[in-house]
Structure formats: C-alpha cells, structure tokens
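Right after this note come the structures.
Derivation of every value follows stated rules applied to the coordinates shown; laboratory data play no part. If you're wondering where the values come from, they're calculated on a predicted model, not measured in any experiment. Cβ atoms are built from the backbone, for glycine too; each structure is taken alone.
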Structure 1
Amino acid sequence: MHENFEPSRSFSGQAPSDNGPGNAASGGNVPEYTVSEISGAIRRTLEGTFGRVRVRGEITEFKRYPSGHLYFSLKDEQGKISGVVWRGSVSRLGLEPENGLEIIATGKISAYGERSSYQLVVERMEYAGEGALLARIERLRLKLGQEGLFDTARKKALPLLPRVIGVVTSAQGAVLHDIRTTVLRRFARPILVWPVPVQGEGAANRIAAAIHGFDQLVPDGAIPRPDVLIVARGGGSLEDLMAFNDESVVRAAAACSIPLISAVGHETDTTLIDFAADRRAPTPTAAAEMAVPVRTELLADLGHRNARALGALARLLQTARLRLDRAGGALPDLPGLLQTARLRLDERAHRLESALPALTQRRRAELVRVERRMPALETLLAARTTRLMAQQAALQAAFASTLQRRVARLAGQRLSTAPLAALLREKRLALSGMAGRLDSVSPMAVLARGYALVSRDGRPVTGAAELKSGQHVTLTFADGTQDATIGRTAPAQGVLDF
C-alpha cells in the first residue's frame, strides 16, 4: 500500500528543534489527523490502488437481508475478506450464491470507516473452474436423488403419436430448426414453442417457468396442451449448460405431468435435467425422432399388422372349419336314428296290445279267488245282530239297577231335609223385614211420593241461592229425568218457575 495522501493541515514557521522545550507538547514534525481524515485517506488509497479486482475464494457466512443486499465472506487457506452485493446488482450476478461454493468474484475494494474495515463490493460472480462446477452439480445430484426425483418409477411413457409437441428452447439458433425439420420429415405434427434464453442471467428461472406453464395448460383449451414436451439446446461449455443443472429447472422437469424429453448439449454432455426427464436424447434431432414416428414406417407397420391380423383370422376360421367337420363326422346318421326309434316304438306298441288283455285276465282271476275265500254276507249280518241284541239287554239291566239306587238315595235325603226348610222360612221372613226398612229410607221412595231431585253438572242443588236465571238444571223423578232452565228466583219461598 502506498501512502499517497497529504497532510490536511499546513504548518507555518520553521521546524522546531528536537531539543526545544516545546517538542514534548507539540509532537515535533509528526502530522496530526482526525479519524475521518485517516478513514477517508485509507478508502481513497484502497479504491485508487486496486480499482476493479477479481478475487477467488469460497463463499462462507452468506446472509440475505430483507433489504435485498447480500453479505458474505470469501476465504481461502490463509485469509478471509468480507463481501457485499448491493440489491441493484443481485440480478446481474450470473449465479445463485450459497455457502461452500467456490467462485471468482469481480468488484471493487472499499473501506467502511465506521468500523475500520474493508470489504469487496461484488458486481459479478462466476464459478471457479470446472472442478467447482462439477462438485456443486454432484452435491445437487445426490440431494435430489435422495428425494426420489430420479426414480425410474416416476418416468412416464411417451405417446405413440402426439397431437401437439411442446418445445422449450431458444427462438434463435439451429436447435428449433432441426426439431421442426425432423418432425416435418417424419410425421408432421403441430409444434408449440415457448422461447427462453438457454444460458446467462435468469435463464434457469425462464426455463422452469416455461415447463411449469406448459404443465398448467388445460386439455381442449384455447391454447392446446402438448402431449409431449422437448427441452433442448445446442452444445456448449459446462458454464453454458449450467442453467439445465439448476435446481428449479430439475424440480420443474420432475414435477411435470407431460412426458418430457431432455436434449441438452451433445451426446457426451450430461446435465441434471437428463436424470429428471422421462427420456434423454443425445441431440435435439434425436429428441424429435423420439417424439414422433416415421409416417411411412408407421403405415408399413400398420399394413404388416393388418396382414398378420388377416392371416391369423384366416387360420382361426380354417381351424374352426376343421373342428366342425370332425364334429360332424362323429355325429350318428339322423335318418338311421329315426328309423331305429320308429321300429322300437312299433315293437313296444305291439307288446302293449298283447300284454293288456293278459293283465286284465290275471287280475280277474285273483279277484275270483279272493271272493271264494270271503264268508257269506247273511252270516256276517246275523252274527252282528245277535251281538248287538245282547249288548242292548245288558245296558237296559244296568240302567234299571242304577235308576233304582238313585231313587232310594233321593227318598232318604227327603226325610232329612225338614229342619232345613224351617230354617229357610225363618231367614226369608227376616230378609223381608230388612227390605221394608231399606225401602222406607230409600230416595226413590221419596221421589215416588211426588218429589223431584234438582242437580246441575252432576251435583245436587241444595239451595235456591246456588242457581241463577238462565242456568240449565236436571230434574230427576221416580220414573226418569227431565232438563229445565231457571227463569227467576223467588226470594221468600224459593219456588222455581220453569
């Protein structure tokens, strides 16, 4: 570092002697500065001496503040320097900084006087050689592989003949021309192009947005949804292909529901999108060949399949005809079967005609033999009549004996019932007296003498004051009841006028 600043103060008069009495207080010829002067001089020296520099190191202590500024440190084996990226320069960095990434930072050295520190104001970053790039790609590959984004089970089959082909690539260059030419030559299909930058600042975000945008299209919408998607670019260096190694692009390719073919770089180039894609093509032309078949080959294949189907159908018909012929040869002669059945029927009818009279004759002979063994009907009736007469005589004798015993028993009982009859007469007289007394106190006996019972709502009325004019009452007589209405009440005698 060169000290190229001048004293901020001018000293007049000759220089004092070293042995003068005021040397100790004034400090001799050593200039005096303020803290701000020293800080400003150091800052001017740093910025004037170094200007723009390129610093290589590993990012550490990386922080992104809400203001949009990025703060970090660059370190190597023997030192560390602070760095900052102002918000306006973040979009132009060229890569996404992260801890552990070895880069080459381009910027200016500046001092921060309030903290007596210096820092590197970074304007651009780039990877520090292919080794650093490959190490970063390998770390990301292992991370995404552990998440299952590269599993074979996630791969989707390509359609045989897509209706629409989506292409994510640069609008300029030979890639899009090769894809269009190949599709037109093999089997002309509509191509829907989403132009994106394939390298440089913001290319990864644009590519991921294009893949996601194609995936968000609805079938049969205003913009047709592709049946297969091709993500392609031409060859280039490892730095040129880094957009297709970006994590956002790889995740977008893995999450895409449309079958995706990656065709990035040449055949020897491998990017992380190749692992997430459903198919990898060595070149964009090969990707177009994977997307659509050759029309002539497809027609030839259809003709071949048609010929095979017709041949198989002919063989099936021939086999079925042979089986039918063999089955027909194994069947018996139908007229012969009918003749045999007719002869058997005639024989059975003749045997039946001759067997029926013989059977009738045998049954008649059996009945005659049974009849001969049976006794005469008159003899059976005489025996039954004699038995019934004997039973009748026995019953008459038993009835007469029983009747005599009952008559004798009743005669004996009649002699012993005289005291009982006297007792019954006495009880009957007592009951008649009690009935007379009850009848004398009975309300019905009173009603029979011309009186009536006045009741209202089922309860008897005992005084005239209980009734008012217009009320309905019930009059109960000895022979029935009658309804009545109160007209007026006489206060003296309480006679009711109906």
Structure 2
Amino acid sequence: MTDTAGDAARAEGPRIPAVRGFAPWPRTESPKRAGKALRGSVPREAHRRFAVHGARPDPVDAVRASGAGRLPELAPIRVGRMAATPFAFLRGSAALMAYDLAHGTPVSGLAAQLCGDAHAANFGLYGDARGGLIIDLNDFDETATGPWEWDLKRLAVSHVLAGREAGADEDVCRTAARDAAGAYRHTMRLLAGLPATEAWNAIADEELVSHADAHDLLGTLERVSEKARRNTSARFAAKSTEGRADGGRVFVDAPPVLRRVPDGEAAAVAASLAGYLDTLPEDRLPLLARHAVHDVAFRVVGTGSVGTRSYVVLLLDHRGEPLVLQVKEARPSALLPHVERAGFPAAPVAHEGRRVVQGQRRMQVVSDVLLGWTTVEGRAYQVRQFRNRKGSVDPAALPADQLDDYARMTGALLARAHSHSADPRAVAGYCGKGTQLDEAVADFAVAYADRTEADHAALVAAVRTGSIPAELGV
C-alpha cells in the first residue's frame, strides 16, 4: 500500500511558510558559489593593490583631527604614545587607515562585523565567568559593519610593523603577514564545512595552538597566562587605593595616568550605573547588588583611546573585596564614513556604548559577563570589568621564530570572530584553496607598513619642531 498523502506532500514542497529571521527553504543559492563568483569582479590578486589617494590627509593633520572631542589636556600624551614607533602610530590611526582602505583598495563586497582596529596587540587573554582564561579579540571601540578584508589587512600590516620593531628581517615580516592571511583562509574553510552550531563555537582555545601550528609560542602563552591570572581588580585596588576610617577605600592620585575627580563628576558617573544595570541580563543583578560603590577616579588608557573620558569605579562587597568597573567613553566609530564610501551603509546608531557592546558580543565566543553601557551627562559610555585577568602578547617583543606562530593564531581568531556575522561559506568561497589571497595581502601589508613608517616619521618631525605638542614616555 502506497502513502499517497505523503507522496503528495513531498511533491508540493514544504508546508511551513518562510519565517522571518530564518533561512528560506528550499535554498535558492549556494553561499560558497556566490562568494566564488565575486572573484570575477574583484580577483584575489587585486588585494595587493594600494594607491595613495590624491586628497589623502596629511598624517600630522590627521592626528590633530582625530583629537576632536577628546580632552585637550591629554592630547600630548596621545601624540607621545603614537610617536614612539611606527607600530604605535598604526595603533592610534585607525581612521587614517580606513580612509586609505576606502580610497585606495578594492573590496570583495562581503560584509562582516568588523573589530575596526584588528591589529596584533588587540588580541589577548581575559577571564570568563568560571575563572578560566579566554583568548580572543579584545578591543571594539571602532566596531562597525564593513568589508571583512579591512580587518585582515590591518592585522597583516601590524605584524609587519611589529616584526620590524622587534628586529626581524623583511622575509620574516612578510611571511608573518602572509601566514596571518593564510590562517584566516584555512579557518574559514574549516568553519564552512561544519554544521552551523558546531562552527559557531569551533576551535576551542585549547585547540588553537595546534590549529594554528603555533607550538613555538607555547612558552610565551604560558607566561602571559600566568601573569593574566594575577591581573585582577583586587591587585589593582591594592596598589591604587587606600583605606578610610569608616572601612571603605578611595583611589589615590597617580598622575598623569590616575587622578581623583571632583565630587560632582564622581557622583554623575556613579549615578549612571543605575542605567547600566538596565543593560545587563537580569541574572547578573544580584551579583552587583552585593557590592557598594565606594569611589570613582579618572584613568588614562591605551594609545588610540587616550583623550577619551575613562573612569574606574571601585565597588566593595560585604567582605571588603574589590570589584573595579571601567566606564569608558564610546565615540562614533572612526570607520563609519569610510565603510559607507565602500558601499556598506550603516544604520543610525542610537547609543555608541551599545554599538561597542553589541559588536563585541557578535565577535567574541565568550564576552565579559558584566559588559553593558550607560550615559553620563549626555555622553555614551561602555561599562566592563577592569583588570579581569587580562593579559596580552606584545608582538613587537616576540623573537622571529614566534612572530609567524602568533600571526597564524591571530589570523585564525579573526576568522572565528568574523564567522559569527559573515557566512563562512561565502568568505571561504571567495578566498579559495590557493594562496593567491595570502600573497596579495602580504604584498599590501609590506607596502602599507612602508606608508605607515613615512607617516610616523612625519609625526616625529612635527614633534621635534614643536608644531604638535607631545609628552613622551608616559
């Protein structure tokens, strides 16, 4: 006896209509074929191309312009940090590189959630909710939707500059850039071949060294991990606060990096934490409810972030154990006008802190459990744990035999992060099996590293002549 009803249903196709937010069925297009087809308009070899646009901003003027809206008294510290090395200049000039990418390089047309500042020093360790350590991208101030290759190219350039700073020869530096791109491509191919739920959390940290063939880096990672485990709120508070007669604690001035703030400013930051609680999952609220807010101070952070408003907030629990939150100003992404020029129009941003947090959650496998956002006196801020067992590899201090290992590891991590927003099948289809993209990205990285060295030299000259103030060594 035949199942005529079943045969009829199978002939008619699916009986469930398309559901918003889910993929259609039957599938009408292969993402891999669609990605591969893009090679026709933008060959992989084209990514070696970099042309300096005729209207490119003067690099010193670009540094000045990037200080708009920042605290002017901190501008000399920012300039001094950027003037230290060409790699440091790159770290502080995300907007200038985005201009160059938008005006002087091709784009494949595939979008991803970008870190926006995916240089080699923006990967590192941080703590998860159970006391373990995670390695991933860890800075998302410039996050935006845009061409996936922009993050990859910035990463490759940073490895060339870090290698040069470490004294590695040019072959080593170019190989690091090439292998960062190669690891990105290999990882995308791996993820494209997995079931979607497996690909989402694939390449666990304990498998990362083997996946990236980064065995020479093991000793360095172990030392960084050991240091990260000691890098806690409790240790920071022990060094940066002092006791009060009532049993509480307050921050101690350590200028120019850490300073007390007026009572009104401290109260405004503390009051903003009520709004921050509204951005957290409800199951986090009892944890914070067991802490009291004791003090607020201003703390200078980073290279590209210097001059933005950034506070540390001291919380103490019933035993007097500290938890320190960072309340950091979130400015509009420096990439925004440039990704729009490249054909990736952005939706209006209602809150810049939310943009940063949402971008971070999209890219990381595990994010800070206390990550949220708030508003202080009309300005947007992100909020996160401070000194949450954070640690990082200094790529400019790596020996030559480890630089390439680290490049492969960061390339794999970047691919894992991008695969949460870009379909890995489409990106893998574009990248392909061959090394054409790897070689092209390496050529671009060397050329752009030369450009960055020239920009850095211009900044150093301006500092020496006094045309732009700088505070060196801070």
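Worth pointing out:
- Of the structures 1, 2, the one that 1009 was derived from, the read-out being volume of the Cα convex hull per residue in Å³: 1
- Which entry (1, 2) yields the derived value 59, 44, 37 for Cα extents along the principal axes in Å, for residues 164-347 alone: 2
- Comparison of 1, 2 - label where distance in nm of label points 7 Å out along Cα→Cβ at positions 244 and 268 is highest: 2
- Sorting 1, 2 by relative contact order in percent (Cα under 8 Å, 6 or more apart) from high to low puts 2 first, with the largest value.
- Highest-scoring label, criterion being mean count of other Cβ atoms within 10 Å over residues 156-163, among 1, 2: 2
- When mean count of other Cβ atoms within 10 Å over residues 180-187 is calculated for each of structures 1, 2, structure 2 comes out greatest.
- Origin of the derived value 0.70 (FRET efficiency 1/(1 + (r/R0)^6) of positions 116 and 388 (r between Cβ atoms, R0 = 25 Å, to 0.05); candidates 1, 2): 2
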